[in-house]
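Below you'll find the structures, each written out as structure tokens.
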Structure 1
């Protein structure tokens, strides 16, 4: 049950000063809170025995007021340190998760859906934060404060009366333990259901245009309603278990009150305790209600926190497929990139996606990569981007193994324009400057001209300051491709990878962009994968892939003389009017 605190021990050790102050202040406040009931009992006894004087009453009232202010000041100290610490934990865990997400490779994201990761980064972190704040408070109140109360009742009033009133306690401990086990199981199930709902909602929002186009609004709503109902029912089961805590504790506290009042009255008649002692004892019994509730809340919070931290740790414990080497090497420029007998298979896939790839790329060259869908074009680029563990064979840069460089250095050479264009919900300018810092207006306009995007941007309502919406929803497919291309060109990378990045533009626009690219990329390496062969016609070297193997290679003119797939495809595209 207390394993959640062990799992968070790294944070408590790191913030031991803050938590030491908070717990010490909590204990002091607990002790201070024991004094007023005793003052009330003493006052009643003084009235009963006609010993209360004006000066004595004034003294008691002043002590009472002093205790109130002292308690207020110390409560502020523990509240600030304890709940401030829990907020700090949430921030650290969220930063830790985000850093982890950024390090993870594609295989991780194929196993974990976005909605599930969002649920772990929000709901689960809230539960962990509650454990580090409210959970610590209930732990102190359920142990130290309760112990203080019991000792005060036993040592200053009567142990027989105290022990009699505490008879229901072992029963309560047993019942609360049983409740806690059920809550842990049900809360885990509820969080998993919420993750599913979160993911489905995200997919529905992203795919709303497709849903409308296929007239699936009602079906989508029905599926959403079913999932919402499932989440509601699972959370209802958790709430139902929560609801058992309070009445159970109230019944047991009521039994304690009955014993305390009945047996205490008998002891007053027997003159074993005074009337003031009986009043003070019943006030202490009333104060004992919260520590009893605190036990229930502690079990509840710890079980939720335990379930949540297990879910978060499950993600954090997964290691990325690619990590920086312990002793990295460096090189000023990638003068030569060499693939030698490279073989690669995607994790959990069968068959080779790349087989015996041999390719030399020299600085300043433009390399065209063509072939049928699924031939392995993108897979070659992913080896350079180091999205997966090093393949069989070798990939070297300046005769140094690619995996000997840090990820930051090797990826820093590359400007990548993927097939799926990712734009952020910011302005066009912010999307363009992503990854390259500030650029002058003249430089931005020059790159927009190179990407045949300048006229499109000027036509937008606010030009470069126009918000593109979620995933660039306000832009057309061709505009999104060209914004992605301009973003990569602004980085002025040593290696530019265009992964079928001109498929959504017309042939004329493509020809203009390719013409600008020749000038823009002079002296820099460019890799272009394309289905439209006009995009690679100017390349220094073109390779044709089939089933992960290079079946043809050469310049456009050389390939046209080989009478292979390239020539056949080029002639077909010419006849279709797609190649100028």
Structure 2
């Protein structure tokens, strides 16, 4: 994460103390428990990744990089009912985009199915696993509660030979789905329900995205995951807090399977963003119902959606750095995420004059048919980014909000009789306006003072308002999409019946005009539109003939860094 300190003036000075995970790793290395650090990101390919996954990716990769170790990408594809190759491909793309380099180490849990099967046989032979014929409902009944112990399955004391034979029949497809399961034999009176003889294999006659029809039994996640870590030599298995109660089972599996250097599970707190939808099942519902136009709809916070909207890997790294790593769950305001993208882009991107809601401005005393070039800095905060020439003529476009017939107090833009500066050009004074039959203003008229050209040294009088503009003659037509939260904040995320409160104004589409410099923009290119915020060329809806922009973030933020 060192590059973040260099690229942003908001990063805190390097702290002397380390987060709790780094302290654990330091101690493990010092005591010789592990010779090197190997971490992994283990997503299930049952949907697109969201911003919470980005924290896990960057944390695991950052730890491996810090300790000169190794970072693996591994798909926990043990559940064929929900997994797709589409999700595998999107996840790999997201991880690469974030800059987490797994090199050629892309693994699949399904590649270890043979070892997992052999591990299950090993446990049976040790008397640590048995085939159980109870139904799923009966297993729940036998499990007990948080205050009452469970009771043993009537099939718990089957002999090793019988269990081996039954498990072989499970593998050979001789049982229907749900007819029986393989359970670990641990302790039905354990205060931790996860240790009460958990199911470790079930029958599922389904085609797997990777192994096709080679298997009709599949391992459960809590059994498969520690085996995957052990096979790959993972030293520290970093996961979120909901797996803390599963850690005793994780440790039991690697201990009973007698791995010589078992991995260590460490949990950290998830990151929650206010008023956004991150749950895969809810995003899937939004996609299937057509509320959004796909997993990468810019109103979502999947990594694909953030990339499409215009967020950068650097902005997400900064965001994660500011959030930190802890053991306590907390919520983060979405405004902090927008703050991070502004900080990343403000000194990297050109600032263009773009009018999103055009209103025609006619400068009556400017010669007809004449135009001139004015110099505009690409980014006033970064002079080395240079400048460009922009045409100025008699007819321009300004924002509708920059003119009012009857302005309120402290309105310093155009109104009848008022003078403003046209950015990088001249002072103009409003002399009148035109309206349509319904009274809507359709054009504004003004005169300009030719002695007040920007850069001429003129300073005889000052004006309080400066507005941007686009020359009408060579204006480029664009479409811009302005976003609000997908969820209605005032009502909360969910209704009592479980449906989501969708904000009807979550996207507003406007037809605007821009200066010609924008014409060469390509998908994913981003700019600051003066006063309107940061925008990115949409890769999906942009055509060679017409540019479509997504607003990444508005110009101003209510967020203040601590």
Using mean count of other Cβ atoms within 10 Å over residues 25-32, single out the structure from 1, 2 with the greatest value.
-> 1
Consider the structures 1, 2: one of them gives 0.10 for FRET efficiency 1/(1 + (r/R0)^6) of positions 89 and 265 (r between Cβ atoms, R0 = 35 Å, to 0.05) as calculated from the coordinates. Say which.
-> 1
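helix-only ellipticity at 222 nm (-39500 (n - 2.57) for each DSSP H run of 4 or more, over all residues; to 500) computed as -20000: which structure among 1, 2?
Comparing all candidates, it corresponds to 1.
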Which structure, out of 1, 2, was distance in nm of label points 7 Å out along Cα→Cβ at positions 465 and 553 calculated from, if the result is 2.9?
-> 2
Working back from 200 (volume of the Cα convex hull per residue in Å³, computed), options 1, 2, answer is structure 2
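Only the coordinates and a few stated rules stand behind these numbers; no lab work does. Computed from a predicted model, the values in this text were never measured in an experiment. Cβ atoms are built from the backbone, for glycine too; each structure is taken alone.
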